Structure I
Amino acid sequence: MRLLFTALAAHGHTRPLLPLATAARAAGHQVDFATGPDMHPTLRKAGFEPLTAGTSIREAGARTIRDLFGTTPDDPGLTGERLARVGAETFGRTLPHRFLTDLAPLLERTAPDVVVLDSANSGAEIAARLAGIPALSHGIGPDTPAGFEEHERLLAEFSAELGLSAPEPGRTVPHLDIYPPSLHTAQARNDHRRFALRPVPQPENAPPPERLLHREPGHGLAYLSFGTGFGTAELLRETSAALARLPLHLLVATGPVDPAELGEQPDNVTVESWLPQSELLPHLDLIVHHGGSGTTLGALGAAVPQLLLPRGADQFANAEAIHASGAGESLLPEQLETEAVTAAARRLLADPAPREVANRLASEIAAMPSPEEVVGRLPELAER
């Protein structure tokens, strides 16, 4: 069987599909992977020679801003309603149009039997429908329907312009769901087009250096990250200062922020631009992060209590789910004060209950079908 995987060009969209793509390749299927150039180095590292389709969310957003308002993303006039409109237009029209334009000739040339697309890549689903090729939606996190009504309206308009019927409410193609069932609503759990797939963190292929795991007697080990797109020097500096007041060794991954911008740090804080997160997780007593789905699910799989500080996208849904489950706590942007961060982290380090809930959720994730198991069902799922 020939498979074409395709995702938006962002870590949170492309990386979740890699375990299934890798398992499909190992099972002998011919696998192509198409995304924007920003994620090509990640694909090559995983052993795929990437095909080009789409562009980054950042570039698509910039184009939307230019088309709508004739300005640039750093324009201070882009606030409130304008930013909401930019988000809706970017995901409801700009990105779908670009992916459709790029994927149509790729589908004709590669002639895949099945297209596997990240669940936010509406343009890829439209391209597959127009080409008459079965498609599977691959989850990248929780369902986040609230606040996306305008995006869905624009997407329906775009589909109609192409002669396609508007997508019906809910899933239009079978959905490979990487979110733990107990964190979903009852309606989602009973969706007959939803099939469980275990989320698998991408290994970094090297154990963390011993210096990162060192801690004084009686001290915990904590990790702070705002991912690749949501951290600022000020946010990292203030949050790390709040955590450094506790008896722990704090590891800080700054992502695109220069570590030097955080300034001098106390002895119990280690700052790096990048850290081997998936390898660190089993050693942690606490993880503090933005609530991206990859980090949230990776921490759940390792049974690590979490303090989520959501900033955008699906992060608020993850924060709500983790807080409601008891596996951690969350602080919304308006609650993000030094004392609040310190107090929440202190509670999570002292209370055994979040770790117990996290262990239960880790067992639930471990029981979900593996990518290797799901690969064997791909022809059957595609026929549905």
Structure II
Amino acid sequence: MLAYWPAVRRLHPLDLLAGGLLALGLLFLATGLLPADSAGAAVQRVAPLLAFLASVIVLAELTSAAGVFDVISARVARAGRGSYPLLFVLCVGFAALTTTVLNLDTTAVLLTPVMLALASRVGIAPLPLAMTTVWLANTASLLLPVSNLTNLLAADRVALSSAGLARAMWAPQLAALLATAACLWGFYWRRGRRGADGYLPPAVQPPADRVLFRICALACAGFLVCSLVAAVPLWAASGGAAAVAVAAYAVRRPAALRASLVPWRLLVMVPGMFLVVQTVDAHGLHRLLASAIGTDPGTVGMFRASAVGAGLSNLLNNLPVYLAGEAAVPPGNHQQLLALLIGTNIGPLITPWASLATLLWYERCRSAGLRVPLRSVAGTGAVLAVGGVALATAALALTGGA
């Protein structure tokens, strides 16, 4: 047993968390605390998610190695013309737009490498750019159904079209974006954090292998286009794009195809997380949520719903929390349901497992060699989670979702 201790000590805390969650979930199943039918439902729900995770991470790794992200980051840096405030506006706008019109998981996977490459291009610390990605992946995901899976569920529950959801959530989304920009600037982008007043716009270097560059760029573009088409499942879009990239590398650079491309940590953590949450749900999560959220359709009930959604998302995960919370909100309380959506979308900024986008972001940072300071990220994320959820909920209450 002691012989394995040095290897265990070298593991990242998230590796230990992933293994612990899966072991705990299997223990619950083996002891009967988790009913077999609930476990089967969890497996059916998580299988497409795992396919998406594995394929989109491989796609991002191979696209990065082909130099696509380096070229994009250089063009963004040149558009900033050496001005940090202008670069800040460009990065915030780019991340917000990507999340809104695509989805938050795509932002976490494909935009994080762009931001990290941009940091190395302009010679600044990578954490401010990385934080721009992960925060806006969550906080910019309120406006359209495609932006977040929870939005699709909420829009279906309250019978809102894409335009209808946008009309209901434009004010909360604007409030969330303003809160995010203020926290990003104050915590990460201001003069004392970034270390310089300006930067020298870099030259755009041509890729080493133009064929791989073009194929991977087209594969990513195809994935992004397909992800906008409701008839194409996200896992199928990412799987097809990853297959194209793998085939290109198999011909052009087979040595780059290695087992470490697969995100093993996430493939262990996500099933464990769902099994644990299913166990908790089977033993009273619904009753707890119904009691905590209440039945008040007014402002107090809205703030209760958003606070519960944000808090439990950081303890468990925002998707199962939204699903359980949706069942706890009375059918006619549409505004209270939208407030729950605010909490589960904007709130998951503190713990690494709070949302799938945050998990994907941590994986991208680890792959790029960026060590994320967990305590400070959790602390600043808590400030934004509390402030952003409160402001967005207040905006929803003031505008009446119209």
Structure III
Amino acid sequence: MGQQGLSQGSIVIDPAGRDIHGEAARIRERGPVTRVELPDGVQAWAVSNTELLKRLLTDPRVSKDPRQHWPAWINGEISPEWPLFTWVAVQNMFTAYGGEHKRLRTLVSKAFTARRTAALQPRVEEITKDLLDRMDEAGRGGEPVDLREEFCYPLPIRVISELFGLPEEKGTELRAIVDSIFHTAATPEEVTDTYTRLYAVMSELVATKREFPGDDLTSGLIAARDDEGDTRLSEQELLDTLVLMISAGHETTVNLIDNAIHALLTHPEQLALVRAGTASWDDVIEETLRVQAPVASLPLRYAVEELALGELGGPEGMVIGKGDAILASYAAAGRDPGKYGKDAGRFDVTRVDKEHLAFGHGVHFCLGAPLGRMEARIALPALFERFPDLQLAIADDELSPVESFISNGHRSLPARLDPVRRDAGA
């Protein structure tokens, strides 16, 4: 690609995400903002300082639309085989700027309301109980159960599938597709195959809902109109909005629940504080979001014009050039010592300042944040109440991360559900 070799001093981002927090620490050591190299040599600025990142996320001179503001895209330098292609190619509110973003978000908000989210609570509780019952059966022989596979993953994907009216039999295929979207070490063949399969599934869903509309968000998006202009989502915007809401709508929650369980199992003193009533489950959720951001780094934003960072509270004399790509380094910002102190990397549910950027900030703040928080608020206490002696089945250092520098979670989370009782032969 045309941006290769622009900066030999760039930190090369590991596409497989093998050491997200080690890499984040190296990014922070370079200062509030530094050059990084993404797959295929694409250059970007990684922003790791919390306050500077917040300012950039709300600055009207920073865009998410590559079609208007990223020369590498405009000049045809970004190949459809690039592992991050889907992240920048979609046409929805995720990649929209200014008035277009407002129009798209308004249309989506009409379907994705707070009332609809709140109404899901009984169903989330029902699915949670069903998953716990199944795990109880599976673990009766004393065998480890993969909590990510059997609990963290199926809860959000079942909720989001029902919310959008996606047939249950499509769940497995959807999961494989979304996994591949977040697989930032994917081969060119995998990238193009995923793109094709993704739009086949979304097109089929839209066609079905046009013929048989229901009380679901897909039907709502098809019907949604802009009150001012009486316009609908275009066909591409509709498909790409579904891509955004369904994929991002469950992957982030999977990682939130996964990371919260892992944090409590590896910090039993923190779990004890929750059980004693010293800390709440909301404390667990917010501290997990801070110290283990479900999305470690989010591509991409672009400088609409030259940005003098000194004017934004950043380093004096440093400039992000017009058209330069910007990577929001949420994992690095979540452990920013300048904001959270020397123990920023420590999981502490009693920490006073748990403010974080895990769901974004400003006009692009995640619409699904209330749903993700609600799912975690239901799932976590239910799990630890059902299995009070839950513990990891392997050593912590034997766990492997998912192959992604975007998605921050574990490939698997094997645990013994009731080791005390079973070890005693009960």
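Read-outs throughout are calculated quantities, based only on the coordinates presented, and are distinct from any laboratory measurement. Computed from a predicted structure; not experimentally measured. Cβ atoms are built from the backbone, for glycine too; each structure is taken alone.
Taking helix-only ellipticity at 222 nm (-39500 (n - 2.57) for each DSSP H run of 4 or more, over all residues; to 500) from the coordinates of each of I, II, III, which one would give -14500? Working through the options, I get structure III.
Given that FRET efficiency 1/(1 + (r/R0)^6) of positions 18 and 98 (r between Cβ atoms, R0 = 30 Å, to 0.05), derived from a single structure, equals 0.65, which label among I, II, III identifies that structure? So the calculation was done on II. Here Rg and Dmax of the Cα atoms in Å, for residues 266-321 alone was calculated and came to 11.8, 35; which of the structures I, II, III was it taken from? That value comes from structure I.
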